[in-house]
1. Quick check for you: by mean projected area of the Cα convex hull in nm², for residues 251-354 alone, which of 1, 2 is greatest?
2. Could you tell me which structure in 1, 2 was used to calculate mean count of other Cβ atoms within 10 Å over residues 19-26 as 15.0?
3. Taking percent of Cα pairs over 40 Å apart for each of 1, 2, which is largest?
4. Upon calculation of helix-only ellipticity at 222 nm (-39500 (n - 2.57) for each DSSP H run of 4 or more, over all residues; to 500) from the atomic coordinates, which of the structures 1, 2 produces -10500?
5. As an exercise: distance in nm of label points 7 Å out along Cα→Cβ at positions 83 and 211, calculated from one structure in 1, 2, equals 5.6. Which structure is it?
6. One of 1, 2 was used to compute distance in nm of label points 7 Å out along Cα→Cβ at positions 59 and 227, and the answer was 1.3. Which one was it?
7. Say we calculate relative contact order in percent (Cα under 8 Å, 6 or more apart) for every structure; which of 1, 2 gives the highest result?
8. With mean count of other Cβ atoms within 10 Å over residues 123-130 coming out at 18.0, pick the structure among 1, 2 it was computed from.
Structure 1
Amino acid sequence: MQKEILLLLSLFIWSCQKSVDFETEKKKIQAQIDLVDRAHESKDAIQFYQPNTESWYDVRQGTVTLVKKSDMINSTQSYLDKMVIQEMTKRDDPIIEISDDGTLASYIGSVTVKGILAGTPLYWVVSWQSVLKKINGEWKIISSANTEADKRTSAIVLLNQIRENLGSPTDNTSIYAYAQCKAPERSFQTLVLSSKTDGRLEQIYDKRHFILKHGIGSSWTYDLNTKSLKEDMDISVKESIYGHELHWLSFWPEHRYLDPVLLSITEFMNQTAFNIEFKDGMSRSINFYYSFDTYIPLGYESQLDDKGGKVSVHFEDWEKIEGISFFKRAILHHGDEIFEYDFVDIKMNQLDSQDFENKIGLIN
């Protein structure tokens, strides 16, 4: 009889327990996290810490610290007063997990922040995990672990953001770009075909007419005047072709160069600019620059040798073609010499693999 009573009592208690509405609780948790976002706008440190308990564990840079809300208000208020957030972009949907009894929860978020802190431009790629506890019917943060991406991860995130801003070209895109060009002493013509795996450079320069082609299947050079074909290509010639694939480099520099690193936010062509450094196949630096304000590619600087020689390229006159942003003009500075490329014919996605292998001149 006693066992039956205990069993009935446990069943009664179980039946009286309220079931957890997980979707509603997730909305409540998200509302707490949203207070932090709004605090950046209102510049209110008290609101910033409203989701937190009076003290919580802060985990970052290999340390665990028990911090008090009262100790954090003044320094956070100073930060909010000096910080101008231009963008706060959520990179992924938040991950919210709640315990079966609805008393503990975990929140994982990731954002990219661009702004000006005390007059200094900044770009942060951050993610964090907060543990929340149900206290007096309200979710409160009892610990937070914060991470900031390193310079390599930040470069990858930024490059993806730049492509999205350009109209989201895919790596299946192909580009046909014909330019009428001016050198210091003469005019010449340039045609560049580009895809993820292949590039073809054709030029008529003075009396020379030649084609240089690199690719996953074959690489060669062809002189249309002498009808001579050379089927081996050293790395310096490949790098020369890469350097002419200007539009592809504005979209996908990581298809031609290695190891992108977000070095700094600096100045380029009188504009505040992100500086992402790559390495070419000979371990020389290629520095790409992107507008801090608009994410538009501004150009790049390429190291030519170990003696300080370099080429500087900047892009001008942007317009949309099939929803994708292309520049129509490029200026190349090589020492004291200036080369101007005016692109008068740009086509997207009209090439196939045989176009890259074509040894017949496409310009005349």
Structure 2
Amino acid sequence: MTNPQHRKFQNTTGTTTPIYVPGPRPSRPVRLGLDYFYINIYNAQAAFTGKFGEQAKQLVVTSQVILKQSVLGNAPINAIQQYRTVQKNQPVQLGLSPNLVDLVPATMEHVSVTLEFLLDTKNNLTSMANLINDKAFVSGISFAPGVAAVALTISGLSQKIIQTFLPSETDQRPVLRFYGDFNLPGGQLLDGYYVILGSSDEHNPLPESVEGLSVGKPTLMLGGNSIKNLSYVILEVVFVPARTRELNMGVSWNTKLTEAESVAQSSARNLFANLEEKEQEWHKCMRLFTEVEALLGDDPNYVPREKEYIVAQSYNKCRLLFAGNQRTSPFESLDVVEMPEWLDTTSDRVLLGLSPEEDLDIKVAEYETQVEEARSILGLSQSA
């Protein structure tokens, strides 16, 4: 991505390509197949001057996101973000802040985002203003099957509303079209902001240079001054190294993991059980883990690496609970405990896709570091 300090634009009207502005976190690219990200509209402004300013009455803001993901049927997701009154020569902060894309795994190669400003010069959509502004036609994109279905349904409704209430090609032609296409394998999607400037008036042209462009509150700044005569959209991209187990959305694999952990905890509390009874409880845990492995493997909300981490973390927790019962005193180190033959076998690990030679304590510590970072960024509670 070109440094905004060196960006030059030749066109005087239309919209710019996305201009990257670093955010409060390190400017790191989203890593394909490893990370998660979400995209929201951080801020947007509509400013109409010139001939389009004379036509400006009601503004319709629409969006389209393309992720090329099988859960969504590779279909574009459309939404109507806002409907509001605008006036000539009066820039309006649109106050948009929805997630265009909820937290999803970076498993697609391209992400395309489009926002369009349409003018409803005949007030055709006025009767639906309350519904539109109540976000009835907006749904953040998620790979969870139920949420994905809702987004697809709303997308179809949004398209039909625009086609019905703005029937002519002229009505549906955007005054400004803000577009960004990002290649994940090429490292083009970075944590931070993407600014797209727009102008429909040659007397208020796009700047030749954006040196000194900065994202402020509440407006966009250029050279220390608020931008007032241009329209713009600011997209915020946030990436995290882990989704975390608590964001599982109530799926069955998490229920089975919790059940396995409960079996291990009950076994650890039962000081009178013999080794044969312990072995039976361990095999019960393993049956649950094999079910988890199949269910978690089909969950599109998690990248393969974190799926392995989640299984390893829970398996290690259960392993240590069972191993703890082999101590002759509560002060004896687990390192000197002789493990029973049935506990933590090579075949168990291979069955769960875990390396028999790997130190699970190190692996779990590595994952917990990633989870801690993710929780901090996402504002999650520190108690998982």
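1. Details: 1: 8.3; 2: 6.6.
Largest value of mean projected area of the Cα convex hull in nm², for residues 251-354 alone: 1.
2. Details: 1: 12.4; 2: 15.0.
Of the options listed, only 2 reproduces it.
3. Numbers: 1: 36; 2: 31.
Greatest value across 1, 2: structure 1.
4. On the way: 1: -7500; 2: -10500.
Computed on structure 2.
5. Matching structure: 1.
6. On the way: 1: 7.3; 2: 1.3.
It traces back to 2.
7. On the way: 1: 11; 2: 22.
Top value of relative contact order in percent (Cα under 8 Å, 6 or more apart), among 1, 2, belongs to structure 2.
8. 1
Any read-out appearing in this document is the output of simple, stated calculations on the displayed coordinates, not a laboratory observation. For clarity, every value in this text was computed on a predicted model and none was experimentally measured. Cβ atoms are built from the backbone, for glycine too; each structure is taken alone.
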